[in-house]
1. When you work out relative contact order in percent (Cα under 8 Å, 6 or more apart) for each of the structures I, II, which one comes out largest?
2. Tell me which of I, II gives -0.72, -1.18 when you compute log10 I(q)/I(0) by the Debye sum over Cα atoms at q = 0.10, 0.16 Å⁻¹.
3. If FRET efficiency 1/(1 + (r/R0)^6) of positions 76 and 212 (r between Cβ atoms, R0 = 25 Å, to 0.05) computes to 0.35, which of I, II did it come from?
4. Which one of I, II has helix-only ellipticity at 222 nm (-39500 (n - 2.57) for each DSSP H run of 4 or more, over all residues; to 500), as calculated from the coordinates, equal to -23000?
5. Between structures I, II, where is mean count of other Cβ atoms within 10 Å over residues 164-171 highest?
6. One of I, II was used to compute distance in nm of label points 7 Å out along Cα→Cβ at positions 12 and 204, and the result was 2.8. Which label is that?
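Only the coordinates and a few stated rules stand behind these numbers; no lab work does. None of these values were measured; they are calculated from a predicted model. Cβ atoms are built from the backbone, for glycine too; each structure is taken alone.
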Structure I
């Protein structure tokens with residue numbers, strides 16, 4: 001049976017072997033109707049039987065921009081999708097004129113080597129993870145390429161965790177404009193990320209218990225979080241509330 005419905009999708013998918021490459025073709029039918037999905041499957045089988053270059057020729061025209069747009073479309077639910085979009089736009093500045101078949105191991109590594117040299121190995125690894133994840137989708141699910149290029153990870157120095165001293169924190173606060181200074185004070189008092197501070201809403205604050213509650217969908221870790229408020233953080237919120 002070539003027709004199936006994945007657990008993480010409402011649509012029916014087909015799973016066929018290409019008559020030339022024997023590569024598995026996993027393709028969404030874009031329908032929740034089994035009847036329509038069967039019609040899609042029959043049409044695809046017919047196209048493969050009458051034109052064995054179907055999908056091969058079609059995917060030769062796919063570009064990095066197509067890869068970027070498809071990734072954003074399928075990953076729009078990600079908490080970090082804004083970060084993905086920013087990095088993909090930066091990648092697109094370099095790979096915009098490339099077809100997806102031209103994005104080879106050599107081309108990717110040359111680009112990442114430049115990032116590692118100008119920034120850090122850790123930065124290069126973040127770009128590496130994103131572009132390989134998108135290409136892996138293109139290979140295993142979208143049928144755009146035969147396989148994902150292999151790119152080794154870059155070395156990252158093992159650094160000890162360092163905290164700001166009280167003097168360093170005070171110097172930082174002295175340099176900030178008032179609207180950023182208040183955010184920085186709150187972050188230093190709670191240990192919260194910038195995004196959590198900027199998006200904090202009144203219903204998340206338990207005024208009686210002096211805590212802030214974050215549900216799993218509101219934090220990067222995906223776990224329930226209950227943050228106690230220091231007197232400084234609590235009074236800051238009181239002042240803003242007034």
Structure II
């Protein structure tokens with residue numbers, strides 16, 4: 001268990017967070033020192049990116065309520081606890097702040113690439129690392145060829161996590177941020193759980209059969225089941 005404070009906000013990192021990061025980073029397939037370094041850098045990317053996301057929630061919550069929140073990183077990601085009751089308006093903006101922090105961090109990474117390599121190569125490099133099969137300039141190819149594999153993988157992970165994961169987190173699937181935002185503006189809990197269940201199931205199916213991403217499939221399948229259970233619980237109370 002790792003406990004520390006940052007910006008006077010307490011943070012707890014559970015052992016399952018590191019273990020999940022190890023497995024997601026391909027820890028079971030390590031065959032060389034370079035592989036080991038790539039996995040370690042992936043865990044660092046995961047730690048920094050999720051922490052920035054949760055601090056988006058936490059700092060906004062403290063700004064709006066005056067109450068010190070707390071953060072926990074665990075096996076399924078991160079959680080920011082406001083430690084007070086939020087109004088509907090406060091909940092809406094606090095929830096938005098997490099993905100927004102990740103997207104701002106993504107923008108800073110792209111800006112850094114542009115400052116180092118120039119605008120054309122920096123943006124070209126970003127597009128290539130995000131989509132991989134995109135055509136690139138000759139200058140970009142030279143940059144990629146001269147870049148160490150661990151550094152290239154870390155840059156790709158930083159871009160992927162802070163863009164795609166931030167956008168994925170905005171899907172209307174409770175308890176993701178998008179699901180919580182939807183729940184704060186939709187008066188019917190039934191609609192919230194139905195939309196969450198259907199969206200979660202569709203993403204799980206697409207992740208498994210099209211993207212071949214087992215972890216995402218399991219995660220969204222679990223979320224879909226959670227929304228189904230909430231819907232059944234709601235039906236039970238309505239009779």
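1. Going through I, II one by one, relative contact order in percent (Cα under 8 Å, 6 or more apart) peaks for structure II.
2. It must be structure I, since only it matches.
3. I
4. Of the structures listed, the value fits II.
5. II
6. II
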